Structure formats: C-alpha cells, structure tokens
Structure P
Amino acid sequence: MSLSQTPFDWNQPDEALLRCRPPIQFQDETLRDGLQCPSVTDPPIEGKLEILHLMARLGIHGADVGLPGAGPRAVADCTRIIEEIRNHRLSVKPSCAGRTLRVDIDPIADISDQTGVLLEADLFLGCSPVRQYAEGWTLDSQLRIVDEAVSYAVKRGLEVMFVTEDTVRSHPETLRRLYTTAIHCGAIRICLCDTVGHATPAGVRSLIHFIRQVVRDSGAQVAIDWHGHRDRGLDIANTLAAVEAGIDRIHGTALGIGERVGNTPMEHLLLNLRLAGVIHNDLTYLADYVDAVSRNCKVPLPENWPGLGRDTFKVVSLDRQRLIHDALERGKLEMAESLFSSVPPSLVGRCLQVAREGRP
C-alpha cells in the first residue's frame, strides 16, 4: 500500500509494552486451572496431548499439566503428558501444581524421577487476611509451612515456583516475609495471583513494583509470574499492565476457561502482544488451539469471540463487501483484511468470509 492507503495507527509505538524486559514468557494453565471450571469437561489423555502439541506450535513456553496430588488419574495424565514432551522434544517446559504439603510434593517429585524430566513444582498458599482467618493461620505458622515445603521440594530435586493465592488482597509485609522466606529456601520463581479477579491495572502495577523491590532486596535472581482471573472483565488489561511493569511470565488458558468466570484468555494475550510488536510468534495455529480446547473440553466457542469466533471475519455490509471484493481483485489482501478488522484473519489461521446478499 502507498502511504496514503496505509491506515494511521494511534497505538504506535506502544512504548510501555515495548519496554518490557525481553523475552516475555507464557505459562499455559488450560490443563490445570482451566479444568477447574464447573462447566468444563476434563478431556481424555488424547485430547490433552492434542492441546499440548498446539501449545508448542504457538511458541508457548510452559504448561501446568495438572495436580498429581489429586489422585491416580491426575498422576497418570501428568506422567503421560510429560513423557510426550520428553519423547517429542517439545519446547514446552512442564510444571505441576501442588499445595505446600509433602503429600502434594511427593507425587510431583516421583513423576520427575520416573520420567527423568526436571519439573517445576508450583506450590501455592493462601495469604490474604480472608484466607488466614478461614484457615486459622498466623503469619508465623505460614512462614513455617513455606520454609518446610519449599526446602523439601528443593531437596527432592524440583525447581520451585512459590505461589501466593489472593496476592492482590494481601498486606505488603505479609507478602514480603512469605516471598523472602520462599526465596531463601530455594524458590527460583514466585507468582502473584489475582485469585478472585479483584485487581485493576493500577493495582497490578503497584503490586509488581513492590514485589520487584522485594526480590532485589533478597539478592537472588528470581523470576516473577502474573496469574489473573476475569471476574470483573479486567483480565487482559491487568495482564498487559503486568507486562508493562516488568513481569517475566504471564499465565492464561485457552478460551479463558477456569474457576468461576475463568482466567485470562491465552489467545488474546498472544494476539495483542503480537499486534503490539512485543512478540513474533507464529499464530497461524491459534484457531486450531481454541478449536481443540472447545472440542475436547466441551466448551462452546462464542460466535463473537474476539479474533477467533465464527462471526469475527464475516462481512455483512454490502458496501464493505464491495470494497473488499475490489481490493481482493487487485491482489491487495492486506488492504482487504484491514478494511474489515484490526485483526488480520490470516494472522490467526482464519479466513475472511464475504456473505451473500448481505447475510452469512
């Protein structure tokens, strides 16, 4: 296109996002947190493996493959998924979730020993005043739990990410002491969780700035994750704010499945960061990824789902159809796509569909 035909983009350059510490990493929670949604079906292992391979094709760095402490089926599925990663040399780094209890840590370590794959144990503990009251915990008792659990997991040869649940409603000094204890016991990664979807973008930035100082004060090289939920519909905005604030890894699930109304949709994180120029992942498998999760987990893909729903690239307006036809006849695919949507269909593995007589 000539300069006069090129749309002007008020979004460029997105300096705040482009200043993020490269490379931003992605942790896929579809096969663990995603399956906690009450309306989702836990798929057979064949479906999980299909989803896993699509994660790898999209350039997703890590995946939480389950919580082995939940029982024999969870152990069997986690083991099979990790074997698939090993046998096919997939680029996805596996992790398993667990409470800060030996009964959850041992199955993770046993799977690691059996498969010969170094696993990340994502060990979580509630830390907000609400959770402390409900569990009858004091800060001193929580610090003992963290000390014992992280030290034991490290002793068993696991990499540890220490996760605080309900981080965004927890007191600063509580967070400082819990994270500092976990780091001193050998955690190499920590995770900040908006467990009930309470955060706003301003709150996310404030929290991450505080936690980054906690990490600096520890003197250790520790990565920081952000895990968000969508109860107030701020999940994407919050996660982009986390990227701006210098987070190392962000979490999401396909179609945003997860507890209550769900997690941050992984496909929208990938799409927005690709369009912002922060990442350069090949997203042509993005449609296959959400279709596989929709089919295997029995989750409907909304027809108006941004970027990937059936109606996203269907053109109904007759005037717009004429313009698109003219552009396509001149071989101007980029112009044809930009006439209809800010998301190029070819970028995400979809096709532009021009309806007949004004209707699909």
Structure Q
Amino acid sequence: MKALVYEEYAPDDNYKKILKIIDVPEPKPKPNEVVFKVIVAGLNHDDIWGMRGKPIQIPMPHISGTDAAGQVVAVGEDVSTIKVGDRVVSHGNLSCRVCIACTEGREYDCRYRKVWGFQTGPLWGGYCEYAHLPEVNVVKIPENVSYEDAAAASMTMTTSWHMLVGRAKIKPGQTVLIMGGGSGMGTFGIQIAKLYGCNVIATASQNKLEECLKLGADFAVDHRKEDWNKQVFAISKDLAKQKQSSPGIDVIFEHIGGSHWNKELALLKYGATLVTTGATTGYDVISDLRHIFFKGANILGSTQGTRSELELGIFWMSRGKIKSIVDSIYTFENAVEAHTKMLKGNLFGKILMKPT
C-alpha cells in the first residue's frame, strides 16, 4: 500500500527533503485490532513536532497521522463491537487500559500513553491507504456525519471537549475566552462553549474575526493588537453589568502560549480558571504569580481526552449542534504544501489529506 513516510528529521522544516510516498506492507489485524481503508486524515501540530524530532524523538521510519477516518476492511478474532463495512474514526490516545488512571476513566493520564501517529511506529500512523488500531481506539461514525467532518474532529474536538467540559467544567452564563478561535482547536472551543450556554469571546487574527462570529462567538478580538487584552476586559465589563457580576473572564481556553500568557492571567476573575493544552507559539513563558495566588486562580493542564468524550462530540455533530470547519483538503502528493500551510498558520479550521 502507499504511505507518506519519512526516515530522517527536518529541524529546518524542509518537508520536501524528507517526505516520500512509498510502498509499505498492508497491515493484518491482531486479535484485538481493526484494519480500515483510510478515506481522509487530519493534520495536527504533532506532525510538525515529529518531523523536527522535538520535543521528543520518534520511531523511524515514520508514518504520521493521528486523526483518520475510513471504512473497516478486516477485524481480529477478538473484536466484538466493530464489523467489516463500519465507518470509523480514530481515537488517537493509546493507553494501557489497566492502570489506576485508565480504570478510573483517566486514560489521558496513563503513564504508558502514546499518541498514535506521533509516538508510535515504526510505520504506524494514519497517513497511509490502510491503517490499523485496537478496537477500543476507533469510534463508529453516524451516517449523517461525513468522513471529512469526523477526521477533522478526532483529536481537536476531543481535546477541546475535555478542556472545557472535563477539566474547566463550564457552566451556562459564564464568560469564556477562546484563544486562537480560528484554529482547529478554537473552532471547536467556540461551539462547545456556546452549546453549554456561555458568553464567548474569541481571539484571532484580523482576517478571521468575522468567521469566528459566524461560528457562534458573541465577540471577536484581534489578538495581534498590543491592547487586545484591554478590549477583552472592556467586553467583560459590559457583560458583567448585564449579569450583575464582576468583570473579567470565568474560563480561558488556552493552547497558544507565548507572549499572551500573562495578559491572559490578568484577565481572570477571582476564583476563575485557565485551562491549557499545547503551546503553538512557545511554551517557555514567565508567570506573574500575583495573578494566580491573589485571585485564587485555577491553572489546569489538559491533554487529549477520553473515547467517551469523542463519542459525545460525534453525537452532537450528528444532531447538528457542532460542525467541523475544514480549511482545505490535499492529497498525499501535496503533503509538503499542506504541512507548510499549517506551519505558517494562514488557515481557518482544519487541514485534511486524502491518499489520492
């Protein structure tokens, strides 16, 4: 079968040098596995980290791709809930399922956890014609949800759901700040917060603000402006008057890091929550601790999410309450262009790739 493979790192982001389409053996299912024909797969920033070999080195030769959707073509002898012909999407959080964290429903905290398509291999990811995963790591796709929408939602929707619902435990009427509202993460963050009846302020670059509003955000602010945080606080003051509460943000959805960090901390109300995952613009930040201890702020880390959270998100997609935003679709032959676009960040929503 055809697969998108690299056998060396590209710390200079020279994807053309390393990405090759080659023939690799078609997978055979282990007793607990399913094999599915990949219809479409979604790009993530861990693809870039993998090709850089940072922050961790990964198995070589490597097939990336954590988010893949397709049709099942073979199942192992112990598989009981999935059958040939089922439409499925990956849940890329591979955990042991038997440790204390896993048996308590916290597979994202499993010390043996690996991200499929990032930490797995050699040659085990979603950018290929046929992929294989344990039965517990695929979720059925409802008939009214497309392969494209499911693949675009796999990691980003699950992670966003876990951040807002599982960790921050958002409530109706709260003021929620979605940082990077034009990203794959941000587009789902906006929709999930609105599903829960929150007032949503989204940040994005100037050319994406209108799209954030169309998606459901109540307000949109250009976070590339130096005083973006003052604009957000002014909005929160107006909302506070309507709700007879104090100004500031109840929950901040953070995944970009970098120079915005302390401005975000300053926006928190007393006893409010900032939940963070990833750090696409930089992870080495300096924190003004006064914004944390004096306000009694909750700073929560979050990584991926559970299979059940993916199923919940897919359920609401099937009911038309959440939708995937697809920026563009490429083929494996155009993988260099696709990854370069993601690196530059000039997109709204998710980038997808198809084998052909």
Structure R
Amino acid sequence: MTNSAAPVHSLESPDGGWPHVSVVVPARDCAALIGGCLDAIDSQTYRGPIDVTVALAPSRDGTGRAIANTDMGLPLQVVDNPAGTAAEGLNLAVAASQGSVVARVDAQSRIPPDYVERAVTTLTQTGAANVGGVQHPVGSAGLPGAIAAAMESPFGGGPAAFRRGRRAGPADTVYLGVFDRKALESVGGFDETLGRNQDYELNWRLREHGHCVWLDPSLVLDYLPRSNYRGLARQYFSYGAWKRTVLLRHPRSLRLRQLAAPALVAGLAVSALQLAMGRWRGAALPGLYTAACTVAANRLRDTLPDRHDRVRAAVAFVTMHTAWGAGFLTGRASLEAERKGERPRRAVT
C-alpha cells in the first residue's frame, strides 16, 4: 500500500487519523545488525506518529554504542533490560512506549518501507489483535546463503504459514507482529518465563481469549539467520527445548508437524542401536533421510547453482532437524542459559 491510502480511524488516535505506532526492539549482542534494523524502521512511509524503543540487554560486543551511533529521524529511546531475555525486554519496551499500536521488530529482521502502513491498515480492516507477515531468510554467498536457502525450503523450515503462507487469513502464529496494544495488554504481554517460542505462545493466548491473529502474506520481512552450523544448532536445540515447555503448558496447541523432528531423532537413535548390534535394517531410515536431504537440496538449484552450496544446504537440513528434535526430547529449557547465550541445561517448572 502507498501513502495514498485512506487514514485509519478505528484504532485510538487523538485526531482520528493514523494511530500512533510504537516500534519495540529487543537487542543483545547484535552490534553488527542493529544499525540496519533501525535504518529500515527509520525508512517507513507511514504518515502517522512513530516512536522506537530498544530494550538493551547486557552485551559484550558494543551494541549500546552501535545504537547510540545510529542517526535516526524518528524518536528513539533505549531502556535497560538487565534480565537479558527477549520476552522481558519486549515487555519493558512496550511499557515504556505510548502508541495504541505496537510493532515488534528484531535486530535480525529488515522490514520493508511500507511495512507499518500496510500492517496498521490490515489490523484495522480485519479487527485482528495481531497482524504479521512471512519470514524471508537471506544470507551472503557461501555458508550463510546456504543456511538461508535451507531455512526457506519447506523441507527445512517446515510448512508453518509464517514461512511460506500464500493466503491471507487467521493463522496460528505470524513472524514478528503488529499488535493492538489493548489486546496485547489484555493477555499480559509476553511470557517472561520463556526463553524461546514466546511469539507462538503469545499468539496462542490471544486466540484462546477470542482474538484473531492475522497472516498477511504480502508482508515479506527479510531475516538474517545464523551464519555457521554451530550457531544454527544451538538456536534450533533451544527452539526444540522451549517448544516442549510451551506444549506442556498448552497441550492443545500441539500440531502434528511439530513431532516430525523428535520422531526423526528417536528413529535415528534406534537405527544406530540396530547397526551397533549388526542389524543392517537399521540403515534404512538413515539412508532414506540422507536421500530426502539430497533431493531437497537439489531442488534449491535455482537459488544455489553451486553444487558445494547445495551440499552445505543439505548439512543445514540435518543440523536444523536433529538439533530441534534433540532439544525437544532431551533439552532442559533454562532462562539463565538464555541470558548468558548458552545452551539450556536446567528445566523451568
């Protein structure tokens, strides 16, 4: 949508025009990324008032200095997030802001110039509590690009609507999100006992309270994924561990697709045991899985014309699937580990 769109009237606004939007950004150890994120926010075409609040967690890479050196035309404030987790930072940023609409943005994301305008319009037209779009992983040449392609592949990232949704409408969850503040506050904001998966859990609570979470596939947001296998594995292991925590709290939120990676890991473990006992039938599942990864990687030929990059993508598939599944089955979700940027070790009950 362009600036010729009609003003929005149904959300709170002092003059009956475009509502005040507060953009909130959790930031930790992202000095190399935060500047690009804030530049994208500063380039919005939205004609209503916008302010930006960054919740700064303790960082070791000069993230605070990077934020201070950003030349923004929009009002920018920084609030301390001593606990360090994204959920706590987001709640602090929301509390420190005033807009009737809250747009959540991550340092690893890059929103398009018309993002806020389109999202606010859709929020108003649909009456939704949260409007979000589709995540588009992007990476530079070599391994980062291969990881991005693997994440965007249906085989790698799965069939969730926020990864490849094509139809606008209600959804389980969306990438990031633009919220009606009243709806967000009515359910208590983000769950600060969660180190990961807090977006899915929040959207579940919104829907449980009768609100609508709306996917707008025209909102495509670039996402900068991890650039190496170690970081990718740690990220997905944590995802799996925290997903189990969320499912234990909200069993009805379970989707069958969420059991695929744990089932794969369990099956591979059984296969390894069978092979150790000299039973060659144990090679069936590893062989089939290897073939599936190879076929899926070769389908990325248009995105990854170099054969070596397709091999890297295949390894990324294995890394994501096995790390997520192992985290779900064996990981112990720990907020303390999240604060330190380490692998979870201790359960939260």
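Read-outs: derived from the displayed coordinates by stated rules, not from any lab. If you're wondering where the values come from, they're calculated on a predicted model, not measured in any experiment. Cβ atoms are built from the backbone, for glycine too; each structure is taken alone.
Quick look at the numbers
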item: Answer label among P, Q, R for the case where distance in nm of label points 7 Å out along Cα→Cβ at positions 225 and 249, calculated from the coordinates, equals 2.7; result: R
item: Structure (P, Q, R) behind the derived value 5.5 of distance in nm of label points 7 Å out along Cα→Cβ at positions 25 and 289; result: Q
